[in-house]
Structure I
């Protein structure tokens, strides 16, 4: 990319930090937004809060230096007064003293930025272009210091890109323009003309050109529609190919499962399954009877009983003389599963072992020996299960808890440990309590069969209240009352330790403040992910017993910390969290018949307003739909390609309809007998494998 006009080694290095190493990658580095800079606003008509374009003459240039005090470094600000005959306003640039040399009084300039009111109207760090020098002809392009006109920053709809330190919007626009001039013509369209016509999509070259430099707002939407379709189609094709491979080419382990075994397994549970759990068991049993391995996602709200279903599936495997493994995202959750499963397995003469990164040498060696010899029927662990020295004698059932925390490649790596010499592949049951809209679940896990548990067992009601920051004292008064009544209280912070520049409170400093302030005298402990695993386990056990009544913590408790006496939760900085994550957190309380109270302390503003949704509903699926509308799919599954989110353009109100079209087209294409052979589809097949072949373990061909 460094050989593009206007790039060079320095900017190429900065672009590499953004995942852009080639001109082709630059063409696909899409803007995060666009600004319409076609209209010039007179200074006299500027309004606070608007993003405006202003043209005028420089009336005054001033560099002000502010000496440092104590530990603060010196500051500087360049102020430029611009007037246009209807009024004057000030543009300012902090800590960029070189800006003073860019301007002369009388220069003809155009500026774009957000208008704020601070001792009059002003713009802070606006984008600027010098159209003509004072005393010169006024022709464009006579600027100095990098502010010369390029034709792509004003007088048109302008792209705004994600940046990195040292790289300006103007730099990226010039680089993209150069890439378009030199490489757009060589861009191959992977979609055949028939498909473009059927779905009414722009050709790829037109879409790429318009997403960067659109002639009008409608062109932006047409380009986004085509590129959004491509993003979703490639993933859906990859998932459809993977699903076809699983069904056609892989054999599963056959289990003997009759009514008597079903009855004996159910008898191990101290409760009766709900109707939704019964339907999920029917899905599991149908998978066990199929010729190919189970590949199922179990999705349900917090507290719906997924863990019981995981144990049911693992007991089926153990009863058939096979081993099972459970993969958990955190050591806290893995240890909790060992405690829960061990209590049910040991009376039956079966052994469960733990494998985690913090295990000392001797217990780890013993656990490895039991797994390899088959004397441990269940292995429970974290990513340590992926390690090369972990081997199972006859692994046939894999459960992945909190599926979204692991990539498909990690699932596949664990599954490879269970491939039998006969060619049989282990069954896979993935679970997630993260509420995901059905449309998005099909997008992310289209290679899995989906079972939704849409019924909750009886449990306590949880009331949710949103409190402004200035009323946080009320939250701690409620926390004290709950602890003194014998309950357990979570106090959750967005940070472990705050940086100097952070505007949010953190767990470490607040644990001390609470212990000496509003919660003085209440048994209190600190828990976060950086602590020693044995110390974390000791603290969680003390919290369960009631020796600790208040747990000051972070999102490390988001999954897996099951303390049935927990009745109250305070979340500070709640505006920093997504709705689905907050719903996960409040699922830690009210897990018995006791009423729970969740208090969300947040700053006022738009981000706090969306929290009202949590006050109105307890349905994780309704909350997930709201989160999807508000924030788009983003990088929900954590998969990234070339340093950018999978769904770079798919966050939009039309996501679901575009997904439906892409999914239908993808599965129809894969079912065509000529899809793998027809040269018409070669560019499309190549794109699928380039983007997803490795991470989704797609077969060659």
Structure II
């Protein structure tokens, strides 16, 4: 054969077959790896398998590109300055400097609050191959920076993977032993999106709407606090007369897995996906911000929202600490202009489910992030024993069961430094908690239908790869005697009580129809004075209905001229007989408290109070449209000689009245008779 002559036909066929098989294999591998199924014009079509490239490392920028998204970072600060995607040069707001960043709200004790954007001073490539690039921006704290920077060592990590339409983000924050005292109220990631593109927000299936702009808010009328404004001259007339407030879009952490924004031209979505709550604080029903007008999307890791300073991260006497926050995913998707943009929301939920299933991720390289085989599992069954309800043990159906740092019963809801792992039991009270980091924990439980908090008597030690079964756990809720009467449902919220219609001139249209979200409207606290202009609420056992006759919040009465009065509610109940020498028990569970005090008197409103909570609460749930904050349970002895055969009255006085937001929300009230009457 002459040099350069074509190969024989059989040889060409073999080579072609081999190449075709290799191509199909690569496509199959990519199809399994790719996590985005809707990032192109046809649903279900896979993204081409493109390599990840570190396109440029300049003196002030770093650019990473996987052929789907291109992300630009400032160097060495580690701020996200640009995200190029699907024809949009920058999905972030390039008219401002602060577009994509971490921050911490902190202060030394008794000093002024500050915000630190955790800007790095050193850039490093952690992993670089065709499958993914992981980069790090670090900062090491020194005593010379005391007072100007939060005393933390900072390592911000970003990962871009092949075939993934988005950016993974996590941070490792650490303070060393002996460092100065410090309080930290908030840790988060913030994205400020392009306001010319993103105008539709979605945070759940039934909480989606077109949103006003930041300019609309700036040209509005301020209301009772800075976050709430009345839109008086918006660019879109449909918003005129509405109230906008970022706290209207808060959500419990257990539901806060995906939220974000949609652009209609081009049809693109930007979503914050949180696949795990292990690095959050305060348990599964801790409430926090999501997305809000700006357009802004947040990843809230810690905050004092709906809890107050009881939940702040305070470090004293040189306490060391280290924690990994994240990873979370900033996810982008798109559809054809012919398709409904709401498909972007459905795809974001699909992507969220895929991320949750993949947790813990297997592509994280930090030794501070344990992989699946380095974690443990705990299972068991939760039962409730209340002989006044049933002679048999009751299944703790749908109870929340969790592992959190060692503490007292209920301490998990203000714990703010460690990791927490929660699950929900099934109908028979069976539960399994998977992928738990190695460490020592307390095992906690609580749920709807019973009061109080359960804590397992022994500490739980999780080791890598361990599988532990604690068997049946039996919780005996607080109980001294049979129930004489009760008000409400013990579910840690005030949602079952009467929530009034909002003022017609102070509404958010998103919450006009959904019954479950009525409490998110502005100004409901002032409706109490409309309903009870002179005399306070009176609730008669056996006659009144808590769903219509018990106001959702025990607030002060607005008497005009920015003046408020303490209010006293009455519970009237009839006793056919009284154990004069016995002790009755009044159980009062609070769903929220804000700068308040509850005093209790029996049958004489001018008598000395038999109980006071003292000054309690900073959760501010009344002002921030929450139906609960921190849970509190009080068990109050009532001497039998204070009661009479016939009608009796309990007087509940909320004494604080400096502002309209001081008050409490009840969860549940119950009167128990002595064991023997």
Structure III
């Protein structure tokens, strides 16, 4: 074997510790016979990295005046890592086998390069330690290109090996010797046998090959970029293979990390939509080849947006992580869970009896995901709506199955949420209806097709109108007047609720200014969605509305839901206080149906509580204690109370007994257009007919 290495001592003599008295004499006695050799010989101490002994010819070669001066030189100074590793290879080889080998070395006595051919073998010192016996065979010449190529081959980290056609190693540079595991043939270094066969086939057919493969090395399994070329051995002329290898393990790890990040959700660690499109698809193909069935379950968290809007995005993220952990614990190890984005998750499940298993799994998911949990010291609860599509009957590719499971999920939501629905072909028509509705809503906002109806707010004692609640209607050019229950959920789902709320606010504010100009002292209440409230621009939008419409903010009441106050954070307090400072009144709508809490009512600048219609409708029986408690709470806090949904005289009588301040409902009037509303104002006002609430 021939390879090239380099010893690189500093040119100046760096002294080793002084030798014990008599030590040098012992060395002369032990190795003096070698003085008879006509060529330079010396002994290198592996452990102390210095010359142990040298004959007179070697002293000349090393440019040393005496043996004492040479052995005192510390050759470890400025020793390169490559040479240090090569010396360690020598030591290991000589310990394992009694061998001799020849290499080209360059030494630097007094800083001058001296290239030579050296034969190496092992020799034992007086204390039994193994040392390197070096014999100078010939000078290597002074060809600059040859010397520099030798240097490069020695120090490069590229592993270069020349193999015979039979697979034997003819030459390997230091990097290749260090990397190759002892006693392992080339073909057995490849972790995957097909990589070795691919390399050999390409070399035989094309004379060259390049591939990246996992290989076994002295450092364990690594990724190498392997390049091979067909050539001839310069010594024998026989055909051979020149193989170079570069360790690309760090690059592969970086690529693997980048691929993991591309395929996984950063928040929950679950596979993401990108992974689903190829990873789930591959799994479906495997299931199809095995002739098995599978189910795709589309999961959407009901009311998550309310939690996200009220507690903030950080709290929403915390809840999503909790839901992801619950999903992992609820499925089997061979089921796959992914997060598509937002509050949407997927489960790909396989089973021999897929129908029975999906029924069990869906029941378990409904139970697990609907359990209450604590987020930032606040108890919250969301529920899941599940849509299921079955492979292969509902689709044979992941995109079709996702679309059908999504349609089934919306059917579950339409049926009341917190339930499971299975895909049926007729759901495609419902999906088209949804798309059509969203498109029409966008056009309606652009064309300002939304109008506002006003439901009177009436003083309980005098039964006279003292204000109005602004309620949106859609004046559709083809379908006529559409009630909010038909389109509000669509506006929320497609993100148009904020823009819709802004239009309603502007119309109501202009109407208040118009009534005030007519001498009518009427307060107008307007609903704000949680998203509209928490977008961060509400205060500035309200200022612009006041300037643009000329309304009196003291006669505008902004109705918010309890979920807006759920976060109990400083930004919510600041926004409400700024609005109150501008003169706006703040009311809590549908009070009692959400997270009713006396503490937040005391903290926020609340002027009015509106008791939800569900309590008013039952004041004659089961809900009477709850409604009474809310009224008592209003008195304690000194806030105005308004009862919603009053439809019978007995309900109004009970409110009079409780000294409730105001009411609204069909008993007095349905919501009306502004002109019809104004017709009720001159005197006592009998209940009037109108459109649906």
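Here percent of Cα pairs over 17 Å apart, for residues 331-450 alone is compared for structures I, II, III. The highest value is that of II. -0.62, -1.13 is what came out when log10 I(q)/I(0) by the Debye sum over Cα atoms at q = 0.06, 0.11 Å⁻¹ was calculated for one structure; which of I, II, III is it? Derived from III, not from the others. Quick check on the output: 2.0 is distance in nm of label points 7 Å out along Cα→Cβ at positions 291 and 355, derived from one of I, II, III. Which one produced it? Structure III accounts for this read-out. When distance in nm of label points 7 Å out along Cα→Cβ at positions 155 and 523 is computed for each of I, II, III, the one that comes out at 5.2 is II.
Taken together, the values in this text are just the output of simple stated rules run on the coordinates, not laboratory data. Remember, predicted model here, so these are calculated numbers, not experimental data. Cβ atoms are built from the backbone, for glycine too; each structure is taken alone.
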